[in-house]
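So, here's a batch of structures to check.
Readers should treat all values here as calculations from the given coordinates under stated rules, not as data from a laboratory. Since the structure is predicted, the reported quantities are computational estimates derived from the model, not experimental observations. Cβ atoms are built from the backbone, for glycine too; each structure is taken alone.
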Structure I
């Protein structure tokens, strides 16, 4: 009996270990030659300000920030991702900077530190996304193999992959929501402090992006529909209230106001010349709402086709889904609709310089997590034509997400200004084809930095400044990419063995 229990423990630990290795390999493969995005760099600057290592807004970032107390410029976003970056940057700086001191210029040292910050942050977050997503699917009764397939498809078949590369806060928010769902299911099936854990996850999400209050509210309503609401809320709400208090105090310290938001302050401080009425919520509502679903540049159905797979399976087999799963999917759809409506009028529709509609990716990815597991478990009851269409969409989604990391997402946005406006996906196909055939022609590369005209992975970016080093880096990168399918297979095999530990 002891030997059998030990075997079960070993097998149950093998799958999470495979997820960690997979996250490590993916982060190494898609890491670009910098921190990933200007947003991530600005959040890193805030992290350094929090530990007394510089101003909140970099002096060289003249276009960023809004004036607060005494005219000091402050960042216009939440503090959550900066809190995650703070210990990572402190450790990396302490461990790496002395080693680099005599070998590189201050500029090169900063580039190396930022690169390591991005890599370790995304590795930790991606590992948690995979492990928490796996546990969420297990809690809904999916087999270990179907659950592992679900999180692998989440990583490679949704916009999650692109945000691993860009290091924006989207994957952090996804990780926190998955952690909250996991804790809610644990609380519903047993006892312990899991309601408080869900509240802490939602609280950190609120500190990261204030509209995450929507997620916290939807999760509370979800549990009220399937469990003991009073006991759950008694443990769930205090961390959320605490996060809101911290957010308001942080806002007051910088701007001297409790009830405003940085968006409102930004609108007041923006010159009115040329700004439409209602700025920054001045985009036509229905154009934004319907554009989130159907526009060629931001459609969630185009950039995350796993949503279509989920819809296809749901249409065929909805009545056969477990009741709790049906309720959960309904609330996640409500969360998605809420986000679409919230950001429909935002002037910077979809985040603009971003892959897909970056303000609604989290509920999209939460729904997409269930697509492949449901397809696997319900496929026998679906017609052959329906199965073929669904798996074709899965393959197309994976191909699309791989393409999303190959070139900087900024490229197509710049090209749009010069008349190349047939849609981001079409322009991405054309750019990749031209890159493969010798390079993007000057007519399509106007005002495009050289970094965006090359493959966006670190080894290929090294060719621009360290060509000798790039030769070896590209060879190592190719070996790593060839190993990724083997890691995916190993992960799925470990999950399959967990189904039959005996």
Structure II
């Protein structure tokens, strides 16, 4: 699908009704494919493959104090023009014919092409060679796990899955230049489950890449080895300790925690509603001076990196905490009056069917001066966290509960036995002030973290060094 951005932009600007100050059109094409390969004691079933392709375009018109949205599925150049002129009529049959627009079209100037708007069977995830390579990779992982686990006893199942998509977006907004972005992603998950003696243990790893070639380059033939060891350790994992204790977050696990308690609580919609403990804290110290963190969607190659957000604002670095002082919030166009009237480029949406909201892109925590080995050796006891799971945070109070997927006891400054079922609880303001050591070892999260808000899930990235929290509450899942 070719879109003449000059022509469509003129129509968009020339069709604003009285009282409407601006309009924005988000045009999206999304191609996706998922594969799952299971290998169990009972069955090494055929892989399940699902393909999907969708296109759509919402139009938003902004008036003072409110905005309205209209959504068009499966757009074509003519119906995009009609959407700009007559959004209330987007479902009327006559839109299938080219409407009389009142503006003569210029010679077609294909300044923007939505390449994914016509899936090609020749290349990419829709092609047979690509699918063959992906299936061979998943089969190799599943078979490798089964070979390693063959002597472990009990019931064994291995699952390897892959989710890939190519998203093409074009954003046209009155008073702004057209913005176009191509966003490929590929998430691969490998999981091994062992049931023995009435206990079940699961170990998994998720890897995120931009292309299949990148994923292959990230993995080795012995990649499943660590999973097998983790699953066997999990069979003997003890109940978690309980009470207040020191917690060390290995990189990049702690970034997920700070995403929950900083990323969400510093979103401008929460701040403007008064649903954040940091509403009136800008300019105040909310963390030790050693902590500096930012949101940065412009970092090359990270999971949440973008050329533009979903409102056509260029990606940028937004400082949030500078040497312990709260200096910024995350905003979109509708909440930009919380950030001096300028969007920070954090308007994000799951798809064209969803409204954009202020969301984090990449959480970047600046390294400190501490050696990670010294952080561990100077911690007599506590919990060493290597992977976090799902959690929840109450925006109004900042109280959170976050599940721990993988952790170990700390005994006499050393990593000791694994534990399972731990939950971290506390208040955001207390936790931030309790960070007492930051390592010099920042690492990116090569997994596939998702930010969930208002039933929308979008990818984000993490760059985090080792972090130690002097004291936080650890409990089991039911306490």
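A few points about this structure:
- Once relative contact order in percent (Cα under 8 Å, 6 or more apart) is evaluated on every structure in I, II, the highest one turns out to be I.
- Parent structure of the calculated result 6.5, given that distance in nm of label points 7 Å out along Cα→Cβ at positions 59 and 371 is the read-out and I, II the choices: II
- Value -23000, calculated as helix-only ellipticity at 222 nm (-39500 (n - 2.57) for each DSSP H run of 4 or more, over all residues; to 500), assigned to which of I, II: I
- For percent of Cα pairs over 33 Å apart, the highest value in the series I, II is held by structure II.
- Which entry (I, II) yields the derived value 1.43 for Cα Rg over 2.2 N^0.38 Å, for residues 83-314 alone: II
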